[in-house]
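S.K.: Structures given as structure tokens follow.
Just so it is clear, none of the values below were taken in a lab; they were calculated from the coordinates. What you see is a predicted model, and the numbers here were worked out from it, not measured in a lab. Cβ atoms are built from the backbone, for glycine too; each structure is taken alone.
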Structure I
């Protein structure tokens, strides 16, 4: 992918551009709230005015900073889904500050680590989290601005906090707002499911083009100007409608949301923002004319298709199921196509450090090969030593991306150098996925190196074994981890959650898995649990799996 844009895009200005072009179109719907682009634009600007009036903004230009540094104040978003999340996010950008995501499942120790790692100046938090915020504030001395979002808990304002709704109409501060720059920082924290979360720093322009809608659909090249974005939004006529099932604190949800905003589309939020409710999802899809539903693997796709099969919904307007973050097993994929033969299933691969790298499409009767994808032009596989790009058919290496990639990890120069190496004069992002470049140019994704199990001298990828076990129709969810073994060094342990009423034996599960992977990859033990722990975005929690496997 080449960047032929003549303009350096800033996410705040992208939203303003679309709001000016289609002010009366709905941008976001949640419960009884129906916000147009014009209404959201006004609220976002008020938030930006308030943050700027508190002294937040940009204080060191990008040219004077290393890749692992940010010269802007940081604003933590400690919220569940709601209109406040994208409003506060874009409002921070408009003030010249940097918003960052906070996992609302974190306990106090994790929260303290994250806020100090980000050097948070401000915190926007939901009232339900106020007690936890109060308990850790003395451990995060950098925070000086507290903005509390009211919710159904009715928790009173913390001392020193302001109510979110009281600032959305803030008047311009003296001096106004700073210029929106394409070089401003976009900060996204990784999930931390295989270690401590790290803050990935992108330039606005780069992440917008690489992952957030900065290219017209089907084009390898970005928009060339803000006016071109405005024209595309006007021409789309508000016809793109997405049900945002993932939490905004997950990078993919932010990316999908900006894809919608760029096209003047509508983001629809489920009423229930604390857990999955397939019935409600499908009712809202029917009512709002949703054309696309994102899911994260079988954990979301299986209960969704089960409800489609037993319910009675008019889903004729639904065009696509978009999947990322975890695979949809062949069995669940087939059931989706049986229930909804008119839809496409789009599987995308990407990460916080790369943006969207590759994808494949499945249609009824033409289902894609599992774990094999068509790469974006800047996606490749590099050798084990990070010394060169592999040619088709050469074998396995590291999944990589060049071109528009992040600047680095916040505060970590050494990890920045390791993950973003320069190879033959070209800077790459190589975050740690193993992959194979096939003869036909497609890429087979093998798995995350951090969760690779070295057993008896063989590398076994946890995701590969998970895919094999999920082929059994009684497996509702599965996660695989390694456990120390005197004989093997490390042995494969599978943790499974079976469908209600299942009588499947270990032998039956292993027999199904043996149809898909070599016998040396089969689990040495299967542990049964009522549920598999995942992040709120649906991604596997391998730290939890390791503890379950080892009994620690």
Structure II
């Protein structure tokens, strides 16, 4: 049954749902086309984007948002701040200054080069499921959804640089909407201003800086929204699913058809395995704390398991990717002990017992379901590392925090008198606000690549087949990498953090690049078809 006339707010909510469904369907269709043609082609890209547009239109047409709250003054203020921060972050995500391509955020310096390589690599028609472009002889083990969507846009005629900007702005706008619908102004502040006590150093130094940049609990907007491109989809889509489950299983209904929820959920592994894991744990928590929902949940999960498992299978190389899973009590505290927790989390540590008491011990089934999974994931992430780089636990912690934040407000902070309430908000968000301003100010701007060097490298490699693997110096911003060419062994930071076994190839790579005795045999052993020797600008073909 088609919805009747809607307000502008209702139309915007339905349009947001439609855009998320469109992105999901475009990527899934594009990957299917890439399998059928052994690589994505321009016709396949146009078909995929067209399918996404149709699916998005239908989603917009048939979804509703009956429980949408009115906008308060605080909501408008936080949405405005989120918009300003997003425009600053993504309009300058990659920009030209003279002969240089520059980026705004140092957090994005290594990540963006990897995303650019993936986007161009897919757009060149890499056979699916693709081999890793950063290490020879292994399958690509990475949630490719966001980069694959940009590849489709590139093949449809959108320049890569412009595509990065527009998808960033669109993802930020969808995230702002989803955060507001999940938890209002407080949820928006939770992403923008998370932090502990480090930012209070501004009163000592008199300088506005990102004081959390060296901490474990960094500003989430700067370190997750901008560098982690999968979050541009997984954050708004995940929050939409959480809201739908809250309203469907504990309220009067979300107005979003179950089929749309299903599509977003099963495609989530292609964008973020961590987000998919948290959503799955949330479903399990609802199953435990809301008995009346169990049959509906069983049916939903039973249908979702095959396609979702297939997605996880692809992005983990058939469940073979090294996870780095290990016991790590204290997370990243090192030798800092209690100071680590105080400086990183501040007043949040004091509020945690009150939250536990009110949400779980004295709470209702809804607060127990969402509060339980939130606190459980927080505790688990402080005891276990889920990746080779322990900071990657933040990809789960962000969900635990964003789910808990609205309940911390409604159960712990809001009932207090105005002065204690305002004091707690300042203690909770001041440090993160200082970091946000310091991380986005005009002093920043970092060289990623020389435009002249990129042009010269493109000319030097014009006769080299686009998918031939090349042995190069393993630095993150090498022009060969930025042109999307697959390399034998890429930047060590990327390889290590992805859990790839690269050290043997790296040792032989140095022999090949120096053209030492036996380099031809070594090049063949590590899968190189071309070599760009150290200090040279012309590639050398490895003899057959």
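S.K.: The value 12 for relative contact order in percent (Cα under 8 Å, 6 or more apart) was derived from one model only; which of I, II is it?
M.R.: Of the options listed, only I reproduces it.
S.K.: Quick check: -8500 is what I get for helix-only ellipticity at 222 nm (-39500 (n - 2.57) for each DSSP H run of 4 or more, over all residues; to 500), calculated from one of I, II. Which structure matches?
M.R.: Among I, II, the structure yielding -8500 for helix-only ellipticity at 222 nm (-39500 (n - 2.57) for each DSSP H run of 4 or more, over all residues; to 500) is I.
S.K.: Work out which structure the value 22.1 belongs to, where mean count of other Cβ atoms within 10 Å over residues 110-117 was derived from one of I, II.
M.R.: Of the structures listed, the value fits II.
S.K.: For structures I, II, calculate distance in nm of label points 7 Å out along Cα→Cβ at positions 214 and 422 and state which one comes out highest.
M.R.: II
S.K.: Let me ask something additional. When distance in nm of label points 7 Å out along Cα→Cβ at positions 246 and 374 is computed for each of I, II, which one produces 0.8?
M.R.: Working: I: 2.1; II: 0.8.
Label of the originating structure: II.
S.K.: Please state which of the structures I, II yields 19.2 when mean count of other Cβ atoms within 10 Å over residues 86-93 is computed from it.
M.R.: Source structure: II.
S.K.: Using mean count of other Cβ atoms within 10 Å over residues 22-29 as the calculated read-out, with 24.0 as its value, let me know the right label among I, II. Walk me through the numbers before you get to the answer.
M.R.: Values: I: 19.6; II: 24.0.
Answer by label: II.
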